[in-house]
Structure P
Amino acid sequence: MKGARDLSDEEIDTLKDYFNNADLSLPENKHMIRDKTFMWLGFHTGFRASELLQIRIKDVWDGKRVSDYISIKKCAVKGKTQGKTSPIYDECKALLENYIVNHCDGFEYIFQSSQGGPLGYRQILRCVKKHLINAGFTGNLSTHLLRKTFSRKMYKALDGSLVDLQAALGHKQISSTVSYVSVNKEKISKVIKNMKF
């Protein structure tokens, strides 16, 4: 989503504190566990919101434990050309296990609506925005912020490899990947000033 921002590491810590300190007994916090699980899966996998909403319980849970990988079928992926697979990190495994065991009895989808199918995009967008605003964030707040945050952290971890980031995001064109990377104008200026020929 054009113009969506990412969260800095400090902002992610603020968001963790917001969720950890929430009073889950309040009616307005009824879906906090679900929403935090959704957001952390987005942060850790880089999957689009529409892809996360298509995950079924059986895709990640065998009745006893969360699997090591999560796969999205190509019919649920943008462009529908190929599926995606991502490891599930320990933090997400713990969140998923807690959420599935305590909140998903009888569910087919992890993020299921009261009507039985997956939650709609607008509903999850409202939830994500509400939590981001309540945690004190401003700017272009959307579900795409999760994917942008994943991209920033992955780009840094991959030592600035656009090709590897392209693979991690599942982009067909590297030009799509470039739009996820912020340009550091200060760093560019410093390098130019110190270049010798």
Structure Q
Amino acid sequence: MNLSWLFIPAGLMLFAAEVNLTRRQWLVNLIALAAQYLGMFLLLTLVRPPTLAAIKLIVGWMDTLVLYITLASVGEFYTLKAPQRLSSGQIFRLLAGLFMIVFTIVFLPQIQSLFLMEGNQPLLLAAVGTMLLGLLQVSMISEPFYIILGLLTFLSGFELLYAALELSLLLEALFAGINLGLALVGAYFLVKDAEIEQP
């Protein structure tokens, strides 16, 4: 069975994580997050039944919806503008993210042997790549919204990696709860910051 098409959703996940690492525009970031969960769903169908993989998609889109509603309600939602010139900080984050992706691609065979995973290269590439990009985002950003995006990115990569190794319905439910909890924590900090700025 030819699974080379799965590199498309893997690339989608990595591209979405790279966009969230680089850009600072609410609407673009939320669209990228939703696309990231779509790519995750397509990759999960390789190791999970479609109905079980769909749970990840639904939970991920619920996270995106929670953040969207919160941003809209506090008046922080910026309309989509024409692409602006990249700042030096954004260029640095872009290059750092690309370095992480290239690093993952180069060492993919060694990573594959480490986890004893035969095949599943697209899934492993997306999992390790998004974990690294999520960690990079959390370490470089101080705003709560982008920290939450980084944590959700890291968690989606970790869930993808775990799904390829083992099936545990209890842990799947726990991961879903953690995802929703992170989105709610992000919503809380967004509302709190808005209240501080506009007492």
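Laboratory data are not the source of any read-out in this text; all were calculated from the coordinates shown. Note that the structure is a prediction, hence the values are computed from the model and not measured. Cβ atoms are built from the backbone, for glycine too; each structure is taken alone.
Data overview
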read-out: At a computed -14500 (helix-only ellipticity at 222 nm (-39500 (n - 2.57) for each DSSP H run of 4 or more, over all residues; to 500)), which of P, Q; value: P
read-out: Among P, Q, which structure scores highest (criterion: FRET efficiency 1/(1 + (r/R0)^6) of positions 45 and 85 (r between Cβ atoms, R0 = 30 Å, to 0.05)); value: P
read-out: Label whose coordinates, when mean count of other Cβ atoms within 10 Å over residues 13-20 is calculated, return 14.4 (choices P, Q); value: P
read-out: Given 0.25 for FRET efficiency 1/(1 + (r/R0)^6) of positions 101 and 141 (r between Cβ atoms, R0 = 25 Å, to 0.05), calculated: source structure among P, Q; value: P
